[in-house]
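Q: Alright, structures below, take your time with them.
No lab work stands behind these numbers, since they all come straight from the coordinates. None of these values were measured; they are calculated from a predicted model. Cβ atoms are built from the backbone, for glycine too; each structure is taken alone.
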Structure 1
Amino acid sequence: MREVARKAGMSFSTIYKYYKNKNHLLFSFIRYWFSQLQDRIRDHLQGIEDTREKLRKLVWVQLDFFERNEDIGRIIWVRTPFSAWLADEAYEENPLLEIILEILREGQARGMIDSRIRTALCVNLITSTTSWAFINWIYREKEKRLTDELQPVFDVIWRAVGNDTD
């Protein structure tokens, strides 16, 4: 926190007026990044009516965002322990979760998403699958573009939550 305060040109005590601790500061950034991602997803969903295509676009935008912002992806998915996520309100107040829930609830209402599956489970499946794809991409030394993984990642998600009748 001292280094952050120094680089921000403010006193150590001033930074604590706004942030309780370094995790609170970290999750302020994470909420901001997820808010940017949510805005980008909303832009990309314009004009898409089909739930399956909305979900596919949501996954693609996430993969593309983290491919373009690798450092952010590393902070969120690699360096931040899950226990820190659970201890912070960012876990529940995540702008990304809001848009995922909208798509899932709409899909369940239309009969395209299996309504027997709790939306919380679907959200966890989507976020864990996309974060796994990112982590795998990093550790495989980016052999190809992260967005090239769209189809297999999406297929896993859709097979788990989709309510295909064909």
Structure 2
Amino acid sequence: MINPRVHLELPVNLAYLSVLSSAINALLKTERILDETADKIQLAVHEACANIIDHAHPPINESYISIILLVDSKRHQFRADLFDMGRSFEPPPGNSNTVWHISFQENGTRYLLKSVNEPSLEQDRGRGLYLMQQLLDHISCLVTEGGNHWKLIKQYETAVTPTTFTAEVIPT
């Protein structure tokens, strides 16, 4: 069985996120993933890319985000790998609302999101990670010399098509 995959190279510009949304939608529809789950996936990946554009790159640049979207039918798992060469991700120091597990690896530093407290209504910013945590099962970022690699994972269920049975009555 082939696991459907989409690979995109998008300019670091919010205007191109509609292309991402279309690609996610098409991929998830081919796998008959439940609409509610598909909506969560689409919103979370869209938010992650918007955060990359907003936080990791200057307003005017010629960079790209490389995006690989994959559906693993055997594991019932959607995965998005987002690669950017913007500023290295680093959790803000002293932010007690967000807990990251940090591991130092040969090729870089991995940040695994463990928890995010619900933001207050008074906050102007800082809702993206909370939203993503509510929608996804796994969020991590590997920071290397070559850039940031965000991994987003969501388990899913597929829609079940009802089967119609017909029976023939045989007289006895």
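Q: For mean count of other Cβ atoms within 10 Å over residues 53-60, which of the structures 1, 2 scores highest?
A: Values: 1: 20.5; 2: 13.5.
Largest calculated value belongs to 1.
Q: Figure out for me which of the structures 1, 2 the number 2.8 belongs to, where distance in nm of label points 7 Å out along Cα→Cβ at positions 69 and 101 was derived from the coordinates. If you can, show how the numbers build up before the last one.
A: Working: 1: 2.1; 2: 2.8.
Label of the source structure: 2.
Q: Here helix-only ellipticity at 222 nm (-39500 (n - 2.57) for each DSSP H run of 4 or more, over all residues; to 500) has been calculated and equals -22000, so which of 1, 2 was it run on? Walk me through the intermediate numbers first.
A: Working: 1: -22000; 2: -7000.
It must be structure 1, since only it matches.
Q: A value of 1.1 was derived for distance in nm of label points 7 Å out along Cα→Cβ at positions 61 and 157; which structure in 1, 2 was it taken from? Could the numbers behind the result be given before it?
A: On the way: 1: 1.1; 2: 4.1.
It was calculated from structure 1.
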